[in-house]
Structure P
Amino acid sequence: MRVDIKSKNEFNAMIQQVLNNKTLPFITGCSINSKNIKTGDIFFPLKGEKFDGHSFIDEAIMNGASLIIAEKKNNQEIQIPNIYVNSVLDTIKNLAKRWRMESNCEIIGITGSNGKTSTKEILSTVISKSKSVMFSKSNYNSTVGLPMSMFEISMDDDIGILEMGANKCGEIKELTEIATPNHGLVTNISNAHNKYFGSINNIAKNKIELLKSIPESGFSFINMDDSYLREVKLSSKHITYGFSGTYDFTGVLLDESIQINNDIISLPYSNMALAQNYLAAYAVLVTFGIDNKSIIKELENMPIYPGRGELINKNGIVFIDDTYNSNFASCANGIDSVVKMIGNKKILVLGDMHELGDATEEEHIKLGRLIDSANINAIFGFGDYIKYTLDAIKSDKILKIHFNDKNELAKSLKQYHNSGDIIYVKGSRCMKMEEIIYGKGN
């Protein structure tokens, strides 16, 4: 990961003060990857479970690094300007926290089990039409990715949109302490990353830390359809939205469109997950004073991002690429969309749902029971856990085949599908189910 520094003079003044060194070289970027270093960059050699960035300091120097911030216990002799610290990661966090204090932009923090990246992309695209916006790229939402992303905040930015992810208890709270968001949105709570949290209650408790961090002057956007979120007690101002009642922003999913209060917004296809993202984004955008007509225009022209429900037409067959990640809630939404679509055979190609911990078997069985009562023609499963899903399907109207080899799955699928079919492809990130659509290595 590498970021460019936009407000270079101010950033350099800040790091000289924080690191108590007035002789540092002029910094224009920061990287934790020695391979994408550019001249003028700081290289932060992080230590992980499987690697030690200090082993790549020489490569970073060869690629143009101007400053190395390394750990004191490392005995390596460094030939360019360098600073030794107790913890490289803590230094990144402390610099990001201080850089946040230098900025006057309002920060919107976004977290949730599903939809946070897509909602962030929608918000940044629309708001950037009228304001200067910084947003965390890709899914750089971790205790490393978020503070690194914050170095891109410019002194001219009006708004920063930061995605916050977590794999264990306490990480969302830590991220809020670094970013100090003015406003917060939790998209939803579901059994994602249960392996690391232990229970959905712990997931909810940790995600809600974002909303608890919002000051009284800020807005917390509350998804009233989520039982874990609707009852939360907060000191900030509340903006409510949902499909299940009457709220500040009330959504109704129609055929290939969503109605929000009095506005109708076209969707690429009937998809509840997409509609939920649009509703959440709409609530934030209107609250921030964006004109309704502008919002509708931008949303209707918004692309669906790869791996997040994108429609791919190949020789008359519609593939739905929802392969970025998977859990029961997101998979159920996707299957519901397939059922509503007009086509010939409706085929599911599903890989394992990972990071569910003790709930792994139960969640896969629950998915199978859902499919059992759905208008689906076939399911092609890949992986160890997806066997639980196939075993839970009792209907003799659904063809179900399990594969241990992805290439064999692709061959069988090619023999089975015909023009006019709809094929929904999904699985956890580690399953790389997009290879079914695009081929290996793409």
Structure Q
Amino acid sequence: MAHVHKQTFTKAIPTGAERVTIKGRACVRWRGRTKNWQVGELIPDKPGRCRIESSKWYVTYFDPSVNDTRTVPGYADRAATDALMVTLVRTAERVDAGVLPKEAARPRLTLPELLDRWHRYVRHSGASEDGARRQWRRAQDVCDGLKVTRVSELTPTTVLDWIGTQRVSGGRAPKGKQGKGISSGTAANYIGAIKSFTRWCALVERCEAVDHLSALVKSRDPADLRHVRRALMPVELDRLLSAAQGSTEVIYGLTGTERHALYLVACSTGLRATELSRLEPEHVDVTKNTVTVWRPAKTKTRPADVLPLDADVLKVLKPLLKGRGPLWPNRGKPTQAWWRVGARLVRHDLAAADLPAKDAQGRVFDFHSLRGQFGTDLDRAGVSLVRAQKLMRHSTPDLTAKYYMRPESVEMAADVAKLKRGRKGENRAS
């Protein structure tokens, strides 16, 4: 016989809980996160723990497709859970009578359960752990912001309305204050995550008949760039490297010598912060002057890239090759790992070198700017665009030229001056 019930579980008695007696039973109560009273029954044989009921109701019924009872989660509202029980029992009876196929008796997963399954699917498909977690968090934020309980409630219009609200007042902000709004790039990332989730529901999990967000278009506004990066002039780069090398401070677990080697390798190979964090001594071949970069299985290019290393850079790197494990390990909290706070790391040495983190035009120089520094210096050295693309491991030369080659205005003015326009007898470029 089908019935509705609540599940019970035990937990440690919260600090500050007061003992009360309810219907002759010894209990404790405390204020939860919502400031409402929560009650738990004391367990005689387990001191310090109490038994509490789940916030939502559950349905237990007989499923003929598996010839056994099945328990599925319901809702916090008892009436809604009763209605769910009636639907499940009616479907089970129709399956037992042969009116519906056995697949129809499979209980529908809740939205949080679908998000968790999608997160595991993305992770096992080859995405990095951080990348899969970011995708899951973005899709979760959209669903929470729209307060939907089913995938079918997601529509392009409602998602775009929520994105529009976030563009005005969303984003990071101190507690109790309103955000300044997310950029178009962040908005596109949110749209991409929720579209990936609904596509997975329709094509992989097959819990939805159609992809409800197939008409939603992801786009970016090229004019809305919140972090326009710049490249340093050669003299400025030398000052940054010298400031790090001569520093006696330990910043985010890295000494001055380690930071000097880190910056030098980053601007000489174009490696990203996460790729540098995974480098170990066996990845560096001192005989061939190369470094091997292993990337996640789901990558735009090859899973392993072999890049050339300059001999002078290798000399600086050799002292770090004597140990084991990562060349630049995390020696602090996981949230304060240097590759997560790379902008703050570089900012310390920029200040020591008397260089601004943000110039008069509002362009910033952070850790990822070292990758752009590599592309810009290749351009300054006269390296062809195709070779620069291969060295930076980009999919197209357009990406390299558009985002990672950043000549300064004085350099472009010098290039124009080479034409020698306006000089008598020298009106043609030589």
To test your reading of the models, identify which of P, Q gives 1.4 for distance in nm of label points 7 Å out along Cα→Cβ at positions 386 and 410 when calculated.
P
helix-only ellipticity at 222 nm (-39500 (n - 2.57) for each DSSP H run of 4 or more, over all residues; to 500) gets -10000 when computed on, of labels P, Q, structure P
Ranked by mean projected area of the Cα convex hull in nm², for residues 122-241 alone, which of P, Q sits at the highest value?
Q
For mean count of other Cβ atoms within 10 Å over residues 66-73 computed as 18.5, the structure of P, Q it came from
P
Read-out Kirkwood radius over Cα pairs in Å, for residues 26-161 alone, computed value 18.5, structure in P, Q
Q
Kindly point out which one of P, Q the value 29.4, 108 was derived from, the read-out being Rg and Dmax of the Cα atoms in Å.
Q
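Values in this text are rule-based calculations from the coordinates and carry no lab data. Since this is a predicted model, take the numbers as computed values, not measurements. Cβ atoms are built from the backbone, for glycine too; each structure is taken alone.
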